[in-house]
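Undergrad: These are the structures, in structure tokens.
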Structure 1
Amino acid sequence: MPSDGKLAEKVTFFRGERAPERGTLAGYSALINAYALPTPPPRQITLISEKNRDYDKGDWNVLPVKRMPAATLPGHLTFALKNEGVHLLVLKALFNIIEKTELEQFVHENPVGIYARKVWFLYEWLTDEVLNIADAVKGNYADLLDEKLQYTCPKKPSKRHRINNNLPGTKDFCPLIWKTSKLEEYLEEDLSRKAHNVAGKVHPALLARAASFLLLKDSKASFDIEGEKTSAGRIAGWGKIIGQAGMNEMTEDELLRLQSIVIGDARFTNLGWRKEGGFIGEHDRRTHEPIPDHISARWQDLGSLVKGLLETEKLQKECSFDPLLAATTIAFGFVFIHPFEDGNGRIHRYLIHHILTSHQFAPAGLVFPVSAVILNRIVEYRKVLEKYSRPLLDFIEWRPTEGRNVEVLNETIDYYRFFDATDQAEFLCDCVKETIEKILPDEISYLENYDEMKSFIDNYLTMPDNKVDLLIRFLEKGNGSLSERALSKEFAALTDDERVTIENKFKEVFLED
């Protein structure tokens, strides 16, 4: 166990990152440093300034000396819970190595202390072990998560600790999301209301056509993200499945059904839960050994993780957890776990549709083309996935297998159930906002323009619908002008006056503001 001196150690670096100035770590970072906890640092590292400064610098929060906690385990635990929120992964790693008697002494010395009781509750909740402490009989009930710092579910009182459990998950799966100015702005905007407003201004028939096109667009994009070229029939088939999102309860059987649909031809893929390790990355050209960018959860842990994920999905729906935050924790949690040999990416994006629909985020029948927006933001998407995966590579012990796979050698389950999903939530909100403010209005505008152009052609010429559609497509491709090929073949019968009139009308409808 570290000495108090280790908890007051001056640093200029922490986990390979240079501090903005020399100082003393505080809170979770101090605990990680002092106890050599096998976890990435929290989203913001707290440093007490030698120069008594107070400023925020991205990943670092620099505070004056008067904010220095006592250089003890209780001192830094109290500071962390009060100022940095609840970080389940760090706390679980800490509880795995410290003596229970240290925590029992902390609570005995502070029987009504809010932070002592929070530590007491968290220890028993995370470890399933009971501390040698009688049930609390004094002290007001206190919320476990501070609603000013993190997003919560409704309170469930724990009488033993006199603590309100407002965690948005279960002990088997509970990612947390910290409040940021960006997320607060998005939730204040009420993107769900905006989506309903956009749809409410459109004729139902037109909205149905827009939804149909966006569904197909999203299905195709989901294959494109995986770098997979496939048939129009398979794209349409997956689009049909996306259109059913939210209709079926999410269960293990439902996930298995979705995988079988995604894979289709399963001759070369083992359907069902993985029975070996998994990773995303490359192989060394010379040795063929894995070079992982992401290492999936151990296959031995999948039962507990998938069970926890599904229980949390149900809990968040029942407690009306914000749909965008729920979609983040469940969909990104699923892809980080990577429970299947193949098909994880498309099911991950399907889960976004499922949760937004089941939470009634958007009007019925309207599927957000999240995959299409992700495809446009593919570099950003990969970065937000790596934001989770990359730091964990330092803490996962593995060896290559004969099958050019990985075998994980240490306990890693907590990395997949107690992660910080804040960056992923901001990314998903970005995508949904773009869909509401650009993708959906642009598609509706296009269909309105298309209908106006078609009506003009129908009144101007006698032409079958399929020919009108082809004419408009040619005009789109030529930016308002018909190509020599179109004028020499499909539309050779047009006179020059007719061509000019149609081209001018197209430019008026589609190209003029």
Structure 2
Amino acid sequence: MRLDVILTSDRTMMSNYHGKEFLGFGSTGPMFVDLPFKLSEKFHLYLFAPSLEVDKHGFPIQAPYGMRKVEAKLLEAGINARIVDPDHVHRYMDEAKVLMLSHHDYFGLNPPSSTWSVIVGKEPMNAYMFRKFMEDLRPHIAKAKRRGLKVIVGGPSAWQWLMFPDLVERWGIDVIFDGEGEGAIVDVVKRILEGRPVPKYIYIGASEAPTLDDIPVIRGASINGLVEIGRGCPLGCAFCSVTLRPTRWYPLEKIEQELMVNVSHGVVDGILHSDDVPLYGSTGILPNPDKLVALHRLAKKYYRKVGWSHTTFASVLAAEKKLGGLTTKIAEIILDGRQEWWGAQVGLETGSIRLAKKIMPGKAAPYSIDRWWDVVLESMALMHEVKLIPAITIIVGLPGEEPDDVVQTIELIERMRPYRSLVVPLFYVPMSHIRADKRGWMQRVNLLPEHIELLRVVFRHSIYWAKDILNKFYLKDSHNVLLKVFLNYFIGYVEKNVKKIDRYIEAQLSGLTSVRAGPAPRA
């Protein structure tokens, strides 16, 4: 079989993580961590990024959702394009005219990859595996480029390539495509196929974002049944690039088509994806009860189990308190004989009211940001009751963060202890088009001595709840026994060595504390 266009990525992207999306976070952690033993690369991949089932052509049965959208757009335009598993790409390199690569974090610069790599002092798994994939593919690319192959890189971390011109050259990158692709990617690929020139760097801004009509229905199953319900966010947080995109909600008919595609390929559990799922169909900051109920009834018509990709404390609380117990109603739809919990990622970011007013004044809407602590704690109590388990992110080293801001975050997290959750610390990274030295960006972080205590508190909170979540909710399936045994062992090891790990974290970060914003040293 011949392909004109290959879409692919490395194994950390092309995996369904044992059908447990949150386990995918393991692929952002460091490789070869020293326990009483060292994990081999093979076992590390088994734990956090096992291979996907493929058909006879090497096409994965499931693939990353964003890549599915681009694949569908190219197929819709009559272009001979398919997503190919990384282990089978070489089969098509002799004739392909375009190689398209996508990734959430090519070089491990985004959180949480950058956080773990700084704390542990090792290269994150996703960066390691992508580099290895490209080095293995390099001779095939070089041979194919002699007959005219062009290489396009894109996806959420396309901006990272601007920081690595040496790798752009080494791996033969021809086009960096930065932004939502559905409105422009067909024209770019057609230009290449017709031998016409294309820019080295293409940026798609908010004014050029694709409309709902531009965005196609996926043709093949997405990883873990993820289905997008909308794009954009109205909250306007200063640190987030998503808020730059216009808000667009998919009609239920379009969502249903994608649910049907996944189910037809045997994917019967899934994730509803937007930057705040409870706001589906709304025109402002309050959920739309009729549309939200209809969405979840539709999802449960096709999927046995349904999760959310993201939500906010405020929308969960407002749905319950201001809209007649709407969160409880949604829970009653989701939780049935086939499902007993669901999860979502939730951004806490900071416990400082002063800082929250400056960088995320809309985060508590429709409540005042002055009530941020109340919103967080009341929402967490509600989530605990309805068995919505949040993976909560905090940002460490926000611009302008002072010692008292960090202390407030510590105090809030300590108040969160009674509520089932995991807390994930993310070092602030200058995102999108901020230029930074590739090894010196940490010298720009406003890291304080108090941050070491914050990381200790976060670490202990998550370990406290990890066993409960793992054994009562997350890995109850019989086919996950080996994974469950290892993760329980790992949690037990951490519990027994908590003081040793505390000292390790302090040693790793002590050289970075009290550093203030300024020019990064040259590598």
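Every number here is computed from the coordinates shown, using simple stated rules; none is lab data. Every value quoted in this text rests on a predicted model; they were computed, and no experiment measured them. Cβ atoms are built from the backbone, for glycine too; each structure is taken alone.
Undergrad: Quick check for you: by mean count of other Cβ atoms within 10 Å over residues 129-136, which of 1, 2 is greatest?
TA: Numbers: 1: 13.0; 2: 17.8.
Top value of mean count of other Cβ atoms within 10 Å over residues 129-136 goes to structure 2.
Undergrad: -15500 is what came out when helix-only ellipticity at 222 nm (-39500 (n - 2.57) for each DSSP H run of 4 or more, over all residues; to 500) was calculated for one structure; which of 1, 2 is it?
TA: Values: 1: -15500; 2: -11500.
Answer by label: 1.
Undergrad: From which structure (1, 2) was Cα extents along the principal axes in Å, for residues 385-424 alone calculated, if the value obtained is 37, 18, 15?
TA: 1
Undergrad: For Rg and Dmax of the Cα atoms in Å, the calculated result is 27.7, 95, so let me know which of 1, 2 that is. Show your work: numbers first, answer last.
TA: On the way: 1: 27.7, 95; 2: 22.5, 65.
Traced to structure 1.
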